[in-house]
Every structure is written in C-alpha cells, then in structure tokens.
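Next come the structures, one after another.
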Structure I
Amino acid sequence: MRQDEPLSVDSDRLADMFVELGETRAADLVALSVERLEALMASLDVATAQVRPGDCIDLAGQIRALGDSLGLLSLSVAARGVARAVQSGDPVAVAATMARLRRLALRSFRIAAELQHRSG
C-alpha cells in the first residue's frame, strides 16, 4: 500500500522569507534547515528505536518548530502527532506517526532541493 499525502506548505511564509532575506540568503537558510532536519530525524529514529520517550518528545518538538519556521505545515503537524503518540505509550501509534513523519520529511527535502535549484 502506497501512502501519498500532499505536503501542505505556507507559501506566504516562504515567500516572505525570500523577500526579507534575499534569494541567496533564504536558499542558504533552507539548506541549513534541511541539514538540521536530517540530523533531527536521524536522532529521532534512534530515540524511538531505543524507546526514550523524553528525547522523542523533545526531538519531535524541534522538528515541529523547524517546520513552522519554514512554513512546512504538514511536517509540523506530523511531528506533533509523533509527540502525542509517544506520550500515549502506544507503540503502534508511534510506528505509524513516525512513518508519516518520515514520508513528509522526504518530501520536504525534495521541495528544499527544488528551491535551491531554482535560486541558482
């Protein structure tokens, strides 16, 4: 079964960032944010595998904040879902919400790469 969920993006927030910072600086910020997102996702995968709920909740919160700052609404909502699932203690819910977060993170990486490609 293939999951295909549209990625919700606050295009106004992204556009504002590019206007305020300029195209080059905004693209650099997006690149740094993607690197940070990759690191956070890797850490969250480890924390989830090692069943460290406090770390999972903290890392999901950081991913949510990063998604909010970039206007990646779906990513932010998915990270919130992971935190809630971890708080519930339901391993099936944690696995399902983590799978959703991974899918949306991958799509976010692709969008960021496209933005960088377009900006030069």
Structure II
Amino acid sequence: MAMTVFGDLTQAMSAIVLTTFGEPVVFHIEGQPQALAGRGVFTAMHQEVDASTGVSVSSVQPVLEVRQSDLPATPTEGDAVTVQGALYLIVEVRPDGLGFLKLMLHKGGGHEAPTHPDS
C-alpha cells in the first residue's frame, strides 16, 4: 500500500511516541496458545458523559494504543490485555487507518491477570 507524505510522517511520529511513552503490556488473544507480550501507550482519560438526562456523569475511559504490525494477531472485542498489572477487557477496536489500533478497554475486576483470562 502506497503511503502519502502525511501518512509516512504520521507513522514515524507514532513510532517515536510508542517508543517514548509506551509501556510493556500482555495480550490474551482468543485462539493464541499463550499470552503475547507487546508495547502500547496507555491512558485513562476522565470524561464527562451526559446520560440524556441533563445531568453530567463522570467516567474514566481506559485506552491502549498499539501498532498493529507489532502484534502476531489482531486483538478483537472480547480479548483481554494486562496493563500495569491489571486485567482489562477489550470492548472496542478502532483502527486509525495508518497502522495503529486504539483499544477501548474496561477494567476487569482489578486482579492480577492469569496466563490467559480463561484459565
């Protein structure tokens, strides 16, 4: 696939961000015989949500950004990832069109992750 100058620059900048701000993570992907080590940029942004009642509700949305080419398998909804010792369920996968995935997460009970969440 041919990249544009903007696409090339975006990929280069994303790689720098991943190297600088990324941290080790462990993926638990359905169909993989073992957990997969990886690297990603984790954030847990605080956001205000209007529940259509006119009253704002405060929420935290954990997100992990990863480079798809670094992974031997693409994570999907329902897979899990361990970040900073906590297990998170992947609830949505958002490709950015430039080789990175934004994984929307839900914290899964705050316990240490097993080798695979099904274990």
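Read-outs: derived from the displayed coordinates by stated rules, not from any lab. Computed from a predicted structure; not experimentally measured. Cβ atoms are built from the backbone, for glycine too; each structure is taken alone.
Computing relative contact order in percent (Cα under 8 Å, 6 or more apart) for each of I, II, which one ends up highest?
Of structures I, II, the maximum of relative contact order in percent (Cα under 8 Å, 6 or more apart) occurs in I.
When you work out distance in nm of label points 7 Å out along Cα→Cβ at positions 14 and 102 for each of the structures I, II, which one comes out largest?
Greatest value across I, II: structure I.
Given a value of 14.6, 45 for Rg and Dmax of the Cα atoms in Å, point me to the structure among I, II it was derived from.
I
Work out which structure the value 0.35 belongs to, where FRET efficiency 1/(1 + (r/R0)^6) of positions 22 and 86 (r between Cβ atoms, R0 = 35 Å, to 0.05) was derived from one of I, II.
The read-out comes from structure I.
Taking -28500 as the value of helix-only ellipticity at 222 nm (-39500 (n - 2.57) for each DSSP H run of 4 or more, over all residues; to 500) derived from one of the structures shown (I, II), identify that structure.
Clearly, the read-out refers to I.
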